[in-house]
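Colleague: The next part holds the structures, each set out as structure tokens.
Derivation of every value follows stated rules applied to the coordinates shown; laboratory data play no part. This is a predicted model, so every value here is computed, not measured. Cβ atoms are built from the backbone, for glycine too; each structure is taken alone.
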Structure 1
């Protein structure tokens with residue numbers, strides 16, 4: 001039943017959603033040294049362990065996928081396969097995010113990197129009943145100059161597949177002011193802004209992401225449950241939370257599904273959406289996530305409302321939004 005529901009994924013990382021077999025295949029094709037060609041060993045290396053203790057430990061699982069995502073062929077293939085996998089569970093629209101700077105190790109420039117991923121998305125759109133857009137990530141471990149370079153490189157693709165800028169990677173307290181110039185420039189150009197915040201640090205980062213960086217959406221944001229000021233701001237401004245239940249439990253942002261604040265937020269008219277974050281790293285798909293919510297939180301009969309919230313929160317054009325509304 002869940003498989004048949006139309007779905008939307010607003011928060012899905014490209015490098016966290018690479019097929020295990022694809023990592024092995026690209027490594028063989030491109031003569032890339034990886035720890036093993038054994039599927040089980042690679043799976044263990046890129047999936048988060050059950051005893052994961054933090055976001056920082058979780059993020060280590062991205063090193064191997066990024067090692068094999070250094071050519072136009074690899075980037076296009078991984079993007080195509082992500083949308084192919086999504087289409088098979090009736091995801092109709094997906095916003096894929098990735099940090100172009102992580103894919104320059106073999107000499108590709110940022111423009112070629114972005115184009116390669118867009119080629120994969122377009123190829124999948126032509127093959128399946130799915131639409132996709134791209135969010136460009138600026139890593140918080142990189143410099144302000146690196147972030148500005150990403151914003152400038154994406155400009156020629158803006159509204160031609162690229163729709164937003166994100167800040168991602170390890171989250172420290174009070175990061176917003178370091179990246180203000182990046183988001184100011186991006187907003188000036190016409191990018192939408194979504195920011196990872198309130199996941200591995202306090203909800204004060206959510207406040208700063210909205211007030212200083214101009215975020216329309218917040219990746220995760222679960223910590224607003226602990227800070228009334230942040231909670232009220234998200235509600236008042238109509239900021240959408242891109243919530244990722246399994247990932248948030250794995251990184252210890254939340255201890256258990258029973259404590260997951262999604263339904264409390266939803267009941268109070270905060271815009272909540274259900275997303276995967278990382279299909280391979282977290283070993284889930286969107287159907288799993290929705291099933292988890294249906295079985296543990298009182299959202300089963302609210303799916304249509306959640307879906308329509310999500311449509312309005314997409315960075316898609318109006319034509320795509322209208323199409324998505326007809327599917328529910």
Structure 2
């Protein structure tokens with residue numbers, strides 16, 4: 001039975017990755033940052049019905065000693081670093097925290113692996129946000145980076161440290177440059193979930209409008225279930241490497257709203273308002289990924305369409321609100 005250690009296990013990707021690894025017979029151990037909200041922190045694992053199937057260990061990405069202790073005691077075969085302050089908008093308000101957790105946290109974990117379990121295979125969750133002010137119309141592993149937020153800058157540091165530990169110490173470290181990926185487990189602060197939750201509220205008469213920011217920003221959106229499969233595939237390769245994971249289709253937030261509202265028979269134009277409060281200080285206007293390397297070397301392709309994913313998310317939010325209404 002192989003053992004996997006997952007940081008960020010209580011997030012969207014951590015929950016889906018846990019589900020995948022459990023289905024493959026792994027022992028799954030999750031790093032848990034203790035907080036006052038411990039009673040609800042495992043809600044995504046509970047939603048998938050696997051909360052009792054994973055082990056939790058106390059630790060913190062900013063505390064190297066805790067990471068060394070955990071790696072030493074767990075002896076993982078695979079380490080997946082999904083932990084981050086991952087909300088881009090918040091990174092302008094908390095740039096130092098974002099740097100410490102998202103950037104230095106990855107360096108701490110890499111160092112803990114090097115010291116305590118150098119044979120382990122390591123996955124780093126890199127981000128398409130690192131491309132930022134895009135230097136090419138379609139972004140691949142060869143596209144230059146131009147980060148446009150403290151979050152993206154921190155992710156870029158973590159990305160290059162992952163490459164450096166591979167080249168300096170011979171560790172099996174790979175990065176997945178993942179484009180936007182969503183699901184019913186996405187946090188409510190992210191625009192896709194904000195839209196699907198808003199659609200559910202409006203459909204059920206709980207709200208009359210939905211306020212958003214830049215409707216013309218476009219993203220390459222896929223389903224988190226597909227993307228965690230790519231993470232696992234990377235660590236099954238004999239030679240570690242970095243891969244763009246994307247659908248190759250870009251959609252504007254306006255189009256996303258149209259799809260989501262149409263799913264419940266509504267016209268988005270009757271309900272959407274815009275507010276400057278939701279615009280970024282430095283906007284990333286377009287992201288569109290080229291995942292041909294992952295398709296060729298990993299045999300990976302996205303299997304869930306944007307329309308199916310949005311429908312799944314709207315249905316889940318309708319279910320949530322109906323339960324609250326009793």
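Colleague: Among 1, 2, considering only mean count of other Cβ atoms within 10 Å over residues 268-275, which has the greatest calculated value? Show your work: numbers first, answer last.
Modeller: Details: 1: 20.0; 2: 13.5.
Checked 1, 2; max of mean count of other Cβ atoms within 10 Å over residues 268-275 sits with 1.
Colleague: Quick check for you: by FRET efficiency 1/(1 + (r/R0)^6) of positions 60 and 156 (r between Cβ atoms, R0 = 35 Å, to 0.05), which of 1, 2 is greatest?
Modeller: Numbers: 1: 0.55; 2: 0.95.
Going through 1, 2 one by one, FRET efficiency 1/(1 + (r/R0)^6) of positions 60 and 156 (r between Cβ atoms, R0 = 35 Å, to 0.05) peaks for structure 2.
Colleague: A value of 0.8 was computed for distance in nm of label points 7 Å out along Cα→Cβ at positions 12 and 196; which of 1, 2 is the source structure? Intermediate results must be reported in sequence, preceding the final value.
Modeller: Working: 1: 1.8; 2: 0.8.
Value 0.8 for distance in nm of label points 7 Å out along Cα→Cβ at positions 12 and 196 corresponds to 2 out of 1, 2.
Colleague: Further question: For Rg/Rh (Cα atoms, Kirkwood Rh), which of 1, 2 scores largest?
Modeller: On the way: 1: 0.93; 2: 0.96.
Largest one: structure 2.
Colleague: Can you say which of 1, 2 returns 0.8 when distance in nm of label points 7 Å out along Cα→Cβ at positions 84 and 284 is computed?
Modeller: On the way: 1: 2.5; 2: 0.8.
Traced to structure 2.
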